[in-house]
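Structures for review follow.
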Structure P
Amino acid sequence: MRLQEDKKYTFFITGGGTGGHIYPAVAIADELCEKGENIYYIGNPDNLEYEIVNQKGFKFLPVKVHGMPRRAGLGLVKWCVELSFAIMKSCFYILKYKPDSVFGTGGYVSAPALIAAKILKVPYMMHDCDAKPGLVTRKLAPRASAVSLAFECAKSEIQNPNCLINGNPIRKTFKTISKEEARKNLGLSNKTTLCIMGGSQGARTINDASVDILKKLSKEFDLQIIFQTGKKNFERVIEQLIKIYPEYECDSNLIVRPYFEDMVTVLKASDIAVSRAGSLSISEICASGAASILVPYPHAAADHQRKNARYMEEKGASMYLEDEVVNADTLLEMILELVQNSKKLSLLQTNALALAKYDAADVICDRLLEIAGKE
């Protein structure tokens with residue numbers, strides 16, 4: 001809630017690299033913008049956030065920073081220099097635009113702006129979407145005015161008494177669009193629909209296994225399939241698909257694209273989702289009431305995707321499949337286990353929907369406005 005009704009606040013929002021960091025940040029930016037606040041988005045102009053933020057119309061402030069190398073050496077030295085310049089540039093932005101508060105969603109892209117806020121004593125709030133909080137969140141959380149977390153189990157990793165456990169901020173349209181409307185918008189019929197996705201960057205393991213079974217799922221089981229390949233994997237998928245199923249473009253059951261700007265419609269249209277186990281993907285799957293088969297990325301930092309996927313499995317809201325055993329046979333078997341067992345499908349969908357949290361963006365924005373108003 002706003003503490004000074006006549007004041008229009010300025011906020012820096014930061015987060016990038018992957019959709020899991022970008023979309024929660026954008027959801028908060030959207031909410032603050034609706035409230036009439038001034039928004040500046042700090043991100044890497046070489047990453048996905050630049051494209052998304054420009055489409056949204058927010059003012060974009062570029063910083064060049066990349067993920068920290070895992071080994072000592074010249075690469076780490078170069079990275080330290082790059083981070084130092086990014087922090088200095090973020091300090092310049094703060095001195096120029098004078099934000100009342102900074103909000104970051106963790107990850108390397110948000111680090112420079114959050115560190116700059118700490119240096120210049122600008123209040124900042126953080127959100128971490130994973131069951132195992134990332135390095136940036138763990139290091140910077142102690143000085144944050146508040147920390148928002150998606151998972152209760154993450155709280156033990158955070159040294160800050162002001163923790164909010166409220167799930168991930170998701171787009172408001174998850175509340176409003178119906179399954180029938182979503183399918184109609186995609187040109188699909190009102191029948192069982194499967195979504196296959198590997199996150200904003202795609203997932204080669206899932207893609208390769210899926211290509212081999214698309215025709216079978218469509219022709220033998222009459223499933224509708226929405227397949228997001230990831231931009232960098234799209235050409236490879238199409239080359240494989242043409243060899244296996246050259247007439248795939250004429251199949252009304254199939255939609256194959258590199259990337260969907262509107263994942264709300266895609267997921268709301270779906271009964272089942274095959275996905276990596278990024279926290280935002282999981283939150284949006286739950287908000288859609290879809291059953292899921294989660295394939296955690298095995299090289300994720302701190303193995304957070306396995307922890308996310310195991311949490312969903314323990315809650316009876318998902319099936320779990322290790323990346324190393326994913327192939328056409330194992331994936332087909334698990335999909336058909338849900339398609340052919342309506343009781344299990346319904347149970348997973350019900351349990352997923354029970355985990356959905358729709359008000360995270362409202363809670364975070366209210367807290368941000370309190371933080372800004374106190375300074």
Structure Q
Amino acid sequence: MTSSCSSTIKIDNYLIGTDHPVFIIAEIGVNHNGDVDLAIEMIHEAASCGANCVKFQTFKAERVVMESAPKADYQLKVTDASESQIDMLRKLELPISAYEKIIECCNKENIVFMSTPYNVEDVDYLEELNVSAYKLASIHAAEPYFAQYVAHRGKPVILSTGMANISEIQTTLDSFLATGNKDVILLQCTTNYPSALSDANLKTITTMSEQFNVQVGYSDHTDGNTTSIAAVALGATVIEKHFTVDKSLPGPDQTTSANVEEFRNLVNAIRDTELALGSGIKEPCVIEKKNAIGMRRSIVAKTDITAGDKISFDNITFKRPASGILPAKINQVIGMHARENIKADTLLDFDKLTSEKQK
């Protein structure tokens with residue numbers, strides 16, 4: 001088992017952990033298409049939906065892929081198949097000059113800015129911007145050196161685990177924790193866009209939480225909200241989902257992203273799920289205590305009982321309301337005797353009973 005990670009992690013003004021609200025990330029990623037004005041619009045809309053964080057991607061195409069690298073299958077389906085992956089990525093880069101404006105907008109909207117670096121140069125640049133945390137992509141779950149490089153910055157890190165197996169995650173996590181940085185959260189993720197419900201494998205949230213003693217969340221690439229809601233029910237402390245203002249915009253991730261209405265519905269569904277999950281302490285809530293009087297039952301005379309008669313299962317029954325002797329005390333009542341005549345359909349009362357037979 002990996003040494004214990006932080007049970008509560010602070011990112012900006014948010015505390016993340018099982019005793020705190022789910023941290024919801026709107027993954028803008030590259031949906032801005034390199035347009036800073038579109039990026040700003042997306043930040044405003046994500047904040048209006050109730051997202052806690054907007055996440056971008058910081059990269060230079062030449063440092064991410066080779067000139068000859070083919071597009072992924074899902075990218076071929078939604079972009080120009082004749083265009084190379086590197087040419088596609090070049091159009092999706094944010095200019096360095098955009099970051100100051102983007103971060104300023106995030107500060108005004110009181111929403112966390114986060115970005116995924118792809119190379120050490122990207123990490124170094126984000127450090128210059130004094131980011132509060134890092135989000136690492138699923139590819140980094142199999143790159144212990146890079147994860148350790150980021151961990152050395154001393155900031156909280158959220159790490160997706162798509163395509164990775166337990167052994168790879170263990171190696172990378174051990175490398176991360178060796179730096180002394182314990183602020184890491186793993187995200188269950190399926191690297192496909194969109195991914196099928198049958199591939200979500202949400203039970204790994206529990207598996208990773210128990211095996212690594214770490215907070216676990218979920219990066220949702222499915223259509224709809226079902227898996228995110230289920231993930232929260234399983235204990236996810238972070239939910240991430242791709243976000244766009246218009247699914248018809250060009251780009252590889254637009255069609256599989258949640259639009260404004262869908263993302264707002266997701267946020268509301270997560271908050272409703274949190275309310276429904278409650279405290280985990282099994283006890284009646286306030287309204288149940290009020291309703292219990294009318295819904296639960298008391299011990300009632302089934303027949304007329306004459307003074308001196310012995311109380312038995314033949315002359316009593318259970319009926320509402322619960323304002324008399326409760327059924328749980330039946331063993332105290334059986335074998336007692338009536339002090340006085342008790343009419344049928346009357347609540348029994350210990351004042352009307354005695355342990356001795358009346359002479």
(message) Once mean count of other Cβ atoms within 10 Å over residues 51-58 is calculated for all of P, Q, which comes out largest?
(response) Q
(message) Given 9.1 as the derived value for distance in nm of label points 7 Å out along Cα→Cβ at positions 123 and 307, which of the supplied structures P, Q does it correspond to?
(response) Q
(request) State the single structure among P, Q that was used to calculate mean count of other Cβ atoms within 10 Å over residues 243-250, giving 17.4. (result) Q
(request) Of the structures P, Q, report the one carrying the highest value of volume of the Cα convex hull per residue in Å³. (result) Q
(request) Please state which of the structures P, Q yields -9500 when helix-only ellipticity at 222 nm (-39500 (n - 2.57) for each DSSP H run of 4 or more, over all residues; to 500) is computed from it. (result) Q
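All of the numbers you see were taken from the coordinates with simple rules; none came from a lab. Quick caveat: nothing in here was measured; it's all calculated off a predicted structure. Cβ atoms are built from the backbone, for glycine too; each structure is taken alone.
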